[in-house]
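Structures are listed in the sections that come next.
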Structure 1
Amino acid sequence: MNLKDYIRSIPDYPKKGILFRDITTLIKDENAFAETINQIVERSKKFNFTKIAAIESRGFVFASAVSYVLKKPFIMLRKKNKLPADVHSINFELEYGTATIEVHKDSINKKDEVLIIDDLIATGGTAEAAAKLVEISKGKVAGFVFVINLFDLGGTDNLVKSNYKVENLIEFPGH
């Protein structure tokens with residue numbers, strides 16, 4: 001199954017000049033979604049990890065299913081002010097603005113090796129912020145798995161240059 005066939009491309013969203021890669025067409029097809037989860041599970045075998053973390057919100061769709069299959073704890077990396085207990089916070093740049101993500105302070109500890117899963121990597125700002133959250137929580141980043149890599153925007157290259165291991169299921173140009 002070619003997962004690329006299930007990704008819808010939407011020009012000029014969320015702003016002019018952005019070509020948005022929409023995963024809703026992938027997850028609404030039960031066979032494509034199942035194949036995606038199977039591929040993430042297979043790729044995750046390349047990593048040694050104790051927990052799975054995902055970035056709000058589309059990363060949750062994939063990571064929660066992988067967490068269930070692999071019987072690993074699932075940690076949510078959420079937007080600012082969405083978590084009720086004490087948090088670590090990171091501010092970062094997006095390709096079209098700024099944002100903050102947070103994690104509960106008691107979610108990750110120094111014994112944890114965390115696999116971070118998300119739907120897409122573009123410039124890598126969100127992924128780098130996720131890695132920093134794991135690290136300020138005293139955990140270690142085991143690596144990343146992304147469904148989509150927008151290869152010409154450099155995010156995967158930036159993570160690899162920072163000595164993180166990265167796996168991607170499919171690739172598209174960012175423009």
Structure 2
Amino acid sequence: MNIKDLIRTIPDYPKPGILFRDITTLIKNPVGFRMVIDQLTQRYLSGEIAFDVVAGIEARGFILGGPLAYTLGKGFIPIRKAGKLPGAVERQEYALEYGTDRIEVHKGAIAPGMRVLLIDDLLATGGTALAAATLVEKVGGRVAEIAFIVDLPDLKGGARLKAKGYSFVTLVEFEGE
């Protein structure tokens with residue numbers, strides 16, 4: 001069994017010409033889901049990439065980040081879309097294809113100097129990941145690495161992350177999308 005084979009492709013979503021890579025078919029498969037968490041766990045068990053906490057980017061980053069934090073004995077911090085967290089938050093706005101969006105984290109959730117492993121399901125243009133990394137740094141944290149299941153290298157998100165000095169890892173890639 002291989003992770004890539006368990007990811008469903010949905011043509012013309014969310015608009016014509018787009019091939020949407022849907023990880024819900026992967027995470028509903030108990031062996032596939034375990035493979036993802038096990039592969040990421042093995043990467044970080046060595047301690048080569050030191051971090052204090054796992055932060056998941058809404059929403060699929062929560063699905064991956066919770067189990068990963070648990071297996072590594074780390075805490076978990078949610079990075080949410082605007083308006084979803086109660087209490088005081090720090091915000092980061094970022095550009096979308098047609099407008100802007102915002103992500104938020106609770107004030108005080110990331111202490112100054114804290115090393116953060118960011119996680120999300122898919123790396124496309126890198127916009128959301130860059131916004132999350134900027135948010136982590138804005139509150140005084142340091143991004144240890146950013147982890148994804150899927151990379152769409154033709155959309156240049158990895159190049160954008162590298163250009164900003166961020167280390168990242170992906171488990172599979174789909175070229176030509």
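A value of 1.7 was derived for distance in nm of label points 7 Å out along Cα→Cβ at positions 119 and 135; which structure in 1, 2 was it taken from? Answer for the origin of the read-out: 2.
As an exercise: distance in nm of label points 7 Å out along Cα→Cβ at positions 7 and 159, calculated from one structure in 1, 2, equals 1.9. Which structure is it? Numbers along the way, then the final one.
Working: 1: 1.3; 2: 1.9.
Derived from 2, not from the others.
Throughout, read-outs are computed from the coordinates displayed, never taken from laboratory work. Note that the structure is predicted; figures quoted are calculated from it, not measured. Cβ atoms are built from the backbone, for glycine too; each structure is taken alone.
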